[in-house]
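> Below: a set of structures, written as structure tokens.
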Structure I
Amino acid sequence: MVHGTHEYELERNDNDPAVAGDWHTLAMTTQSKYTDKGLASGSKHWCRVRARGTAGDSPWSDPAQAMAR
């Protein structure tokens, strides 16, 4: 966990990462890792994360594309 962070906010986008309305919240967690379950094998998704803490919210991470297994 990053110092001063209370939790992490994770989002997934199943379409185009440039479309703000396509992002949806997966989880708010205090853990530094998360498993997104129930995805179809071979499907591709975009993910991003930000820290939330005493100094406010960090910027979103750069989107990363992943394929479900």
Structure II
Amino acid sequence: MSARYFYFFLIGEGSGHIQSVILAAALFIVGFQIFLIGLLADLVGFNRRILEQILYRLRKLELTQNRDGDK
């Protein structure tokens, strides 16, 4: 969309095509927000996997300590 404006700007008719710049800027902002949301979702998923591993190891450790205490 912004290439369309720059084309018209270079040939001297850019004043009537400012809507292309506005649309390009809006699409760029939306695309950046989607990228950030995807990055955040990836970090949340990674954090969840780490917490599951910690919980698994903690429960395993508690079970072995309980077995050793029963003897």
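Here, each number is a calculation from the coordinates, and none is a lab measurement. As the structure is a computational prediction, the values presented were derived from the model and not from experiment. Cβ atoms are built from the backbone, for glycine too; each structure is taken alone.
> Assuming 0.60 is FRET efficiency 1/(1 + (r/R0)^6) of positions 13 and 53 (r between Cβ atoms, R0 = 25 Å, to 0.05) as calculated from a single structure, say which of I, II it is.
It traces back to I.
> One of I, II was used to compute P(r) over Cα pairs in 5 Å bins from 0, in percent, and the answer was 4, 17, 26, 24, 17, 9, 3, 1. Which one was it?
It must be structure I, since only it matches.
> Match the computed value 2.8 of distance in nm of label points 7 Å out along Cα→Cβ at positions 45 and 61 to one of the structures I, II, and report its label.
Only structure II yields this read-out.
> Separate question: Suppose helix-only ellipticity at 222 nm (-39500 (n - 2.57) for each DSSP H run of 4 or more, over all residues; to 500) works out to -31500; of I, II, which structure was it derived from?
II
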